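**Q** Take a look at the structures listed below.
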Structure 1
Amino acid sequence: MKIAIIGTGNVGQAIGGSLVRAGHTVTFAARDGATTRQVAATAGASASASPADAARGAEVIILAVPYLAAEQVAAELDGQAAGKVVIDATNPIKADYSGLSTETGGSGAERFAQLLEGAHVVKAFNTLFASVQADPGGHGSALDLLYATDDASAKAVVIALASSLGLRPVSVGPLAASRELEAMAWLNIRLQMISGGDWRSTFVLVDAPAAATAA
């Protein structure tokens with residue numbers, strides 16, 4: 001697939017590198033042009049001058065930016081997300097890391113769905129730390145990619161991407177279930193923070209319902 005990754009931080013680099021190794025065509029875009037070119041070269045990907053340019057030729061757009069930049073990134077995509085699958089890999093963590101900024105209701109993914117008119121939004125990858133995204137097989141067994149979406153086309157894309165990375169796609173329900181996925185991610189983040197962890201823990205469902213893992 002042709003994939004645009006918006007963001008060149010730990011998550012963007014990790015997902016991008018793994019997708020390139022899996023045979024996908026990846027283009028990065030971010031605010032710092034020099035960093036974007038460097039990250040793209042390291043991953044074996046391409047670099048674009050802007051999110052809109054990267055998204056224009058892509059089939060899939062992955063948002064790997066700080067959630068606090070949601071409105072700015074949506075504006076920078078300049079309508080190029082319409083009709084395309086957009087994977088929201090962000091987590092709406094407060095700037096002081098005291099909890100989720102969406103505690104009063106809703107989810108980050110639902111907000112992106114509002115901002116990106118016509119996009120097929122799916123929440124995915126947010127429960128996997130960058131260390132796991134960069135090495136999906138590093139735990140020695142298949143890990144779960146939990147995802148939520150209202151859209152059949154987005155579901156098909158996530159299933160294909162997860163499978164290409166050796167991950168088991170697990171549907172947790174409609175896009176509104178992103179609220180639970182973001183809470184799970186925050187729980188894992190907080191656990192690492194209070195325990196001095198190595199940021200490799202992840203969630204795996206034992207005996208997951210067959211319907212949740214069906215293609």
Structure 2
Amino acid sequence: MGQRSQIYIHFHVGDNKGMIARYFQWNYGEHMVSRARSIIEFLESKCKRKPFMFQDAENITRLNRFCDIDFDMRNMDISVDILEYCKSNRNFDAESVFGQPNNDGQLLIDVTDNGIKYCFIDYYTEPKPMNAEQYMKWNTECETHPDWHEPDKYTDKETIDYTERNITFIDTVAELMTEQEVREFLDRDYNLLLGGHETEEYEVPRF
């Protein structure tokens with residue numbers, strides 16, 4: 001079955017609008033937080049300060065690939081493009097986009113001219129926003145391991161240290177979404193994504 005989760009990035013910078021949606025088989029806990037940090041760092045350093053970069057399909061391809069890389073663990077998981085799956089069925093409603101099999105939560109990132117907002121949620125049907133610290137508690141703590149900040153047989157101190165640094169970075173650079181902002185993120189009419197701009201490697205969804 002694996003550890004199933006999704007990452008969604010919506011951007012509306014200048015006149016450029018689009019969506020990235022990735023499905024992961026093994027992405028949870030510190031791995032999800034690591035990806036959140038690297039994606040937000042990329043958006044902050046490469047895209048937000050240069051909004052014209054969102055016009056370039058190569059940069060959107062690069063952002064898609066960034067989602068797959070866990071820089072802290074120095075590995076790469078091949079995620080599935082949810083929007084390509086939806087496109088093949090010509091259906092971009094909320095159930096098709098967000099209703100993917102899931103047991104390790106979903107990461108939402110929203111990029112606008114005003115900055116970067118993010119949150120983790122349990123699942124789109126119960127979208128209560130969590131920050132990275134709350135996500136780690138929700139996703140990793142249990143009766144036998146009640147404090148994720150303490151090492152156990154699965155997680156060493158080095159992993160805990162870089163995860164804590166990642167959380168600090170995320171909280172410094174990005175703003176946590178409100179419940180209303182999460183609902184707006186999930187309630188957009190994603191059928192409009194059908195009118196895409198095609199590149200050699202994949203279609204860049206724009207609406």
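Each value in this text was obtained by applying a stated rule to the coordinates, not by laboratory testing. Not measured: the values here are computed from a predicted model. Cβ atoms are built from the backbone, for glycine too; each structure is taken alone.
**Q** Using percent of Cα pairs over 15 Å apart, for residues 8-87 alone as the calculated read-out, with 52 as its value, let me know the right label among 1, 2. Could you put the intermediate results ahead of the total?
**A** Details: 1: 52; 2: 56.
The structure behind it is 1.
**Q** Here's a follow-up. Hey, distance in nm of label points 7 Å out along Cα→Cβ at positions 136 and 184 derived from one of 1, 2 reads 3.0; which structure?
**A** Numbers: 1: 1.6; 2: 3.0.
Traced to structure 2.
**Q** Looking at structures 1, 2, which one was mean count of other Cβ atoms within 10 Å over residues 72-79 calculated from, given that it came out as 18.0?
**A** Values: 1: 18.0; 2: 13.4.
Structure 1 accounts for this read-out.
**Q** Using the calculated result 1.5 for distance in nm of label points 7 Å out along Cα→Cβ at positions 80 and 104, pick out the matching structure from 1, 2. Working shown, then result.
**A** On the way: 1: 3.3; 2: 1.5.
Computing distance in nm of label points 7 Å out along Cα→Cβ at positions 80 and 104 on every structure in 1, 2 gives 1.5 only for 2.
**Q** Looking just at relative contact order in percent (Cα under 8 Å, 6 or more apart), which of the labels 1, 2 belongs to the structure with the highest value? Intermediate values should be presented prior to the final figure.
**A** Values: 1: 18; 2: 27.
Structure 2 comes out on top.
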